[in-house]
Structures are given as structure tokens and as C-alpha cells.
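*Asks:* The data blocks that follow each hold one structure.
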Structure I
Amino acid sequence: MVELFGFLPYSLLLLRTTRMRLYKALATAALAILPAVLYYPEGYSIFRLILGFAGFSVINNGLSQPGRFSLFGTFPQLSFVSQFKPLLVTTALVFGWATFDTYRRRMDTERIVFYGVVTSVLFLVFTNLIALWFWVLPIALLYAIMKQKNDLGAFMLVFGTTIAFLEVSYAFGSNYLIFGQFGAIVPGIEGLINGRKILSIMATSFSVMLLFFLKYGSGQAKETLLRTAGVAVLMYLLLYFWLGVFFV
């Protein structure tokens with residue numbers, strides 16, 4: 001997370017410091033990059049990760065493309081989206097938006113965290129790594145605390161629980177995670193042919209809901225917790241019977 005994702009808030013910090021003309025502070029903040037530059041293995045690893053997520057590295061090119069756990073990689077009808085490098089395009093737009101806020105002197109700590117949440121959601125939706133939802137949880141909870149958005153904090157409980165259940169059931173398998181063996185412990189749930197499609201649809205849907213809660217919502221934690229938990233259960237049951245049982 002620090003190697004790759006940490007560069008976004010770090011870059012925004014440097015931009016904000018430059019805009020405020022705090023040149024001494026800018027020189028001090030710029031020293032933070034020295035360990036990665038001076039220690040060659042670390043710098044080379046970061047360089048490959050950045051190129052991989054940008055889609056320019058042959059070795060890590062799969063990182064920048066929607067994969068089998070992504071909505072755009074699971075459904076062949078949506079595979080054409082991959083050729084437009086959606087992760088690179090969307091993150092560039094977010095960074096441009098953040099740069100404009102910096103120029104207008106509207107950038108502060110809350111906005112830096114906000115852009116971090118948006119970027120982490122983009123990584124979850126447009127990459128081949130479903131485990132990136134781990135990034136979304138802490139930074140979204142931090143934003144909920146900073147903005148005192150109780151509804152967002154409550155939703156993150158549902159979000160984390162739902163994605164964790166889907167990841168264990170359809171990405172890796174509980175038998176593999178617990179015992180290191182292949183096969184399903186609960187075949188009725190984990191043995192679905194279209195399990196990855198269920199995962200991708202629900203992960204994308206809840207990512208969109210998360211973006212909604214960043215700006216809107218009732219502000220009531222209990223209300224939000226009950227409603228979103230109900231949505232999660234009903235959506236899973238619908239997809240379970242539609243894609244997992246009847247549509248084979």
C-alpha cells in the first residue's frame with residue numbers, strides 16, 4: 001500500500017505545498033522519496049508496479065487490465081473496455097481533478113483522503129486483484145471519521161463483510177484458505193459455476209454504493225447498517241438463484 005497507493009496522497013501533498021509557496025517545507029517533504037531512490041531493489045520494485053498498473057510493463061501488464069474477478073473481465077460482452085486502459089484513464093482524471101482543487105487552494109487533508117478513497121475504488125473495479133478491497137476499508141473508515149459520516153462507517157462494515165465472504169467463496173475457496181487444499185467445504189455455495197460473476201457484480205455494485213455514501217446518505221448509522229445489509233442479502237440471493245442455480 002505504501003509502495004504504490006501512498007504515492008497519490010504524497011503527490012498531492014507536494015502539489016499543495018508548492019501551491020502555498022512553502023519551498024522549505026517542500027524540500028523537506030521531498031526527502032521522503034530518497035529511501036526508495038537510494039535503495040535500488042525497492043526503487044526498481046516501485047517502478048515496475050507503477051508501469052504495470054499504468055499498462056506499459058510487459059511483465060505486469062495484467063495488473064492494469066480488468067481480470068477474471070472484475071465485472072469487465074468476467075463478462076465477455078464488456079471485455080472491450082480493457083483496450084481503453086480504464087484504470088489509467090480514470091486515475092488520470094482523478095489526479096487532474098485533484099490538481100485543479102490544489103490550484104484553486106481548496107485542497108486540504110479531508111480532500112486528500114477523499115481522493116484516496118476514490119482511487120482505491122478504481123483500483124478495486126478496474127484491476128485483476130480482488131484483494132485490493134483491503135485498501136478501501138481503512139481509508140474509507142478514516143474519511144468517515146474525519147467527516148463524521150456515521151452512515152459511511154456503518155456501510156463499510158457491510159462492505160467489508162460482503163466482499164470478504166465473496167472472496168473466500170468464489171476467489172480462493174475456504175478449504176484452500178483454511179487447510180491449504182483445493183475443493184469446497186460448502187459445495188452448495190462455493191461450487192457454483194458462475195461464482196466469479198456473482199462476485200464481480202456485487203463487488204462493483206457495492207463500490208458504486210461506496211462512492212455514493214462519500215457525498216450522500218442519511219447520516220444514521222443504524223438505519224444504514226440495516227438497509228445495506230438487507231440489500232446485500234437480497235442481491236446475493238437473487239444472483240445465487242439467477243446465475244448460480246437456474247442460469248448454468
Structure II
Amino acid sequence: MEHSKRGKRVIVGVIFIIFLLLLSVAVLLVLKIININQCLVAGYPVRGVDVSHYQGEIDWQQFKEQGIDFAFIKATEGSSFVDEKYEENWVNAREAGLYVGAYHFYSFDSPAASQAEHFISIAGDLSGALPPVVDIEYYGDKRENPPEKNQVVSGLQELLDALEKEYGVKPVIYTTYTVYNKYIRNGFQEYPLWIRNVYYPPADIGREWTFWQYSDKGKLRGTAGEEKYVDLNVFGKGREELEKLLIP
């Protein structure tokens with residue numbers, strides 16, 4: 001009887017230790033101290049970044065030397081904001097030999113038509129570049145007070161249509177899981193998807209992704225801005241497939 005009790009205590013102790021270990025790993029993953037994505041992206045050879053003025057002065061040649069192949073550069077936001085580093089980043093990234101694309105941060109509080117006009121006026125001719133990107137994610141209090149779905153879907157579609165008419169290609173949609181599940185999942189199937197998941201590979205989204213933002217804590221030599229980290233991304237296929245996306 002005593003041996004039986006001792007055996008049960010050992011089993012309970014082992015289970016408790018395993019539970020603590022799993023809990024510790026979960027906490028480290030949430031805190032991004034452990035990032036399994038860094039290991040799992042090895043199968044995707046085409047790497048990229050997305051940047052804005054927060055990264056400050058960027059030495060794009062150094063980025064290139066660290067294996068960066070493409071860059072999405074913030075151009076505009078809403079109907080009036082222009083990223084102060086857009087033109088500089090655009091010119092220097094292209095000179096360094098990267099594939100480049102411009103992105104627009106979607107505003108839930110601004111008419112889609114004026115957002116399209118604003119982006120086009122700043123981005124201008126994108127011949128030879130990657131398709132324009134519409135970055136749609138929550139900001140401010142939108143997570144707690146999400147905009148009405150039909151309004152968002154119609155506005156986003158209007159913006160995408162205007163960009164496609166201007167540039168002759170389907171724009172890319174960048175989004176987070178929360179916004180994807182609420183507004184994107186059941187539609188927009190014909191648009192290339194750039195999904196953010198900094199915890200694990202996006203295999204649960206019900207469709208193929210084109211770009212995957214796998215880290216928001218990337219560290220690269222060559223930045224001098226207030227933001228010390230760089231968003232890191234991969235393209236889901238090879239270089240030849242990436243080149244097929246370029247605007248004629």
C-alpha cells in the first residue's frame with residue numbers, strides 16, 4: 001500500500017513538473033523570448049522587411065548583405081499622411097538591388113476614394129515594383145470598438161479597385177489575424193495575402209498566403225531610428241515567382 005501511494009505521488013510530481021515546463025515555454029513564446037518562427041522560416045529563401053520612418057536612416061546595402069531580398073516601404077496613411085522617409089527609402093532600396101513595394105495604411109475614418117487618390121499621388125509610377133499593399137489593422141481604440149463589417153468591406157474593396165485600375169495588378173492585403181477573421185476571411189480570395197503571425201506559421205487561415213510577417217523583433221545592421229527592431233517577412237515561393245508579381 002505504501003509503495004502504491006509513493007508511486008502515485010511520483011506520477012503527480014512528474015505531471016506537475018511537465019505542466020510547469022509547458023507553462024514556462026508558453027510564457028516565453030508570448031513574451032517573444034523564444035521564437036520558433038526563426039527556425040521554421042529556413043525553408044523560405046526569399047526574405048524581406050517592411051519599414052517606415054521609425055527605422056530612421058537605413059543602410060540598404062547592409063540589409064542586402066544580410067540576405068534581404070525585398071522591402072515594402074510605407075508611403076501613406078489615410079487621406080493626408082505621408083511617411084517622411086518614403087522617397088529616400090524607395091530610392092536607396094532600389095539602388096541596393098532589392099525588390100521594392102509601397103504600402104498604404106488603411107484608415108477606418110477616411111473615405112476610400114480619397115485614400116486611393118492620396119496614395120497614387122505620392123507613390124506615382126510603380127513600374128517594375130511589387131504590387132501596392134493595403135495595410136489594414138486595428139489602431140487606436142478600434143480593437144475595442146471595431147468598425148461595422150459591411151462598411152469596412154465596402155471601403156476596402158473600393159480602395160483595392162481604385163489601385164488595381166491605376167496599376168493594372170491586384171494589390172496585396174496585409175493584415176493581422178484579428179482583422180483577417182472579422183473582415184477578410186470570407187472574401188477577397190483573389191488578392192495576394194500578406195499575413196502577420198509572429199508566434200507560429202499561418203497554416204490555419206483557410207487559404208494560401210503570399211507573404212508572411214514572421215517577426216516584429218528582427219535585428220539587422222544598418223538602422224539608426226527610434227525603433228531598434230525591423231519587421232521580418234518571407235515570400236511563400238521562389239524568386240522567379242516573386243518576379244512574376246512585379247508591375248509591368
Structure III
Amino acid sequence: MKPDQACKVEKLEVEIYRDRPAMGRAAAKAAGAKIRELLDQQEFVNVAFAAAPSQNEFLEALIAEPNIDWQKVRAFHLDEYLGLASDAPQRFAVFLDDHIFSKVDFKEIHYLKGDAPSPEEEAKRYAELLKKYPLDIAFIGIGENGHIAFNDPPVADFEDPSLVKIVTLDEKCRQQQVNDGCFPSIDKVPKKALTLTIPAVMSARWIYCMVPGKTKQDAVKETIEGEIGTHCPATVLRRHDAAILYLDQDAATLLTS
């Protein structure tokens with residue numbers, strides 16, 4: 001499937017598709033091919049998933065990809081709220097269960113536990129897992145404030161010494177959760193979360209970033225055309241050796257080239 005438009009910004013490949021379904025199918029086709037390629041070369045593949053409505057079309061298409069031996073794939077996720085009940089529908093673990101974890105037969109699923117008694121110890125535990133099973137692939141999105149995972153501009157650190165940390169979510173990030181229909185109002189959105197840090201995400205050998213929708217226009221423009229910096233954490237993707245950004249036309253509206 002060929003994109004309507006394509007370009008390269010520093011190291012970052014960018015592909016633009018007519019709509020969200022086309023974007024999702026294209027990303028899933030490329031991702032599925034990469035998983036199959038890696039499984040021809042190594043015994044297992046370690047993959048991190050983003051949990052957000054922006055990933056819906058991609059995840060739906062990915063589980064339909066043929067000839068992926070999911071029993072040889074270890075699954076991780078990028079972030080999780082702190083303070084939500086274990087059965088809260090807004091938990092990212094629940095989202096991923098609904099959209100992919102319960103639909104294919106993974107070798108292992110490693111949940112980031114937002115209800116752990118000690119978030120500090122949970123961050124350490126998950127960091128050790130990432131050291132034991134280095135990420136081959138990260139499937140990510142970009143937030144309205146330019147975040148990747150829950151690395152909002154006030155807490156983003158391109159040289160973060162940690163792989164997983166506790167963060168305070170900024171207001172724009174929390175409002176996005178309302179805009180996405182995940183929470184009824186901003187006062188219901190947790191203020192803290194666990195997240196993979198930017199170095200943890202960037203450690204993945206391949207990154208596939210899916211970003212549809214008009215609400216992401218400003219973040220996409222800054223990611224591609226702005227200066228690289230933590231004011232827009234996603235700009236760091238332009239430094240990754242094997243990252244590709246998938247957009248629909250709505251997300252790409254403000255781009256000048």
C-alpha cells in the first residue's frame with residue numbers, strides 16, 4: 001500500500017494516507033512484515049504497545065496480519081495511570097486487553113501495574129524486565145502536547161537515567177483523555193502515571209508511530225518542522241535510526257511540505 005505523500009525529515013520517515021483506516025492498514029502491514037522478518041532471525045520478539053484511541057485502526061489491522069507466530073512475541077505497554085481501580089475501564093491494560101492482548105496468543109504479556117502497592121518498586125520491576133528483554137519494536141503515538149508515552153514536556157528528558165518512572169501529567173495531556181472520550185471530565189483523570197522514559201522508547205530497534213486526527217495537527221507540525229527539544233518530546237524521533245511516522249490527512253493538515 002503506497003502513501004498519498006511521503007518524505008524523510010532527518011532520520012524520520014513520514015508517510016501520509018487518505019484516512020485513518022488506510023493509515024492503520026499500512027502501518028500494520030509494515031509492522032507485521034517486520035515481526036515475521038525478525039522471527040526468521042531470532043527466537044522471540046519483544047514489543048511495546050501504546051494504548052489510545054489513535055491506535056484502534058492499527059491494532060485491528062495488526063491482529064488480522066497473517067502468519068505471525070504470536071507465541072514467540074513478548075508484549076509490553078508504554079504507560080499506565082496510577083490511582084485507578086484495578087477494573088477501571090480507563091486503565092491502559094484494559095484497553096490493550098480489549099484491543100489485542102486477548103485476541104492473539106502472546107508468549108508473555110508483561111503488564112505495567114498502576115495499582116501496585118509501591119509505584120517506585122513497580123517502576124524498578126518493569127525496568128528490570130526491559131533490561132532482560134530489550135525492545136525490538138515500539139508501537140507508539142504522539143499526544144496533543146507532543147508527548148510520547150507519558151513523557152509530557154515538563155517531565156520529558158532525552159537523557160533520562162531511568163527506563164521507567166513516575167510522572168505528573170500536565171493539564172493538556174489530561175484534557176486529551178477527556179477529548180478522546182476516556183473520561184467524562186478532567187477532574188476524573190489521574191494526575192500521576194508510570195511511563196517508559198524517552199530513552200526506553202528510543203531503545204527499541206524499530207519504532208512505528210501512528211498519529212491520526214485533527215487534534216494532533218499542531219503536535220505533528222512541531223514534530224516534523226520544529227526544533228528538536230523537550231518542548232515537543234516527539235521531535236526526538238527524528239534522531240532514531242529506524243522510526244516511521246504514519247499520518248492521516250487530518251493530522252498532516254498543517255505541514256508545509
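*Asks:* A value of -20500 was computed for helix-only ellipticity at 222 nm (-39500 (n - 2.57) for each DSSP H run of 4 or more, over all residues; to 500); which of I, II, III is the source structure?
*Replies:* Of the structures listed, the value fits I.
*Asks:* With volume of the Cα convex hull per residue in Å³ as the yardstick, tell me which of I, II, III scores highest.
*Replies:* Going through I, II, III one by one, volume of the Cα convex hull per residue in Å³ peaks for structure II.
Just so you know, all these numbers are worked out from the coordinates, no wet-lab data involved. These numbers come from a predicted model, not from an experiment.
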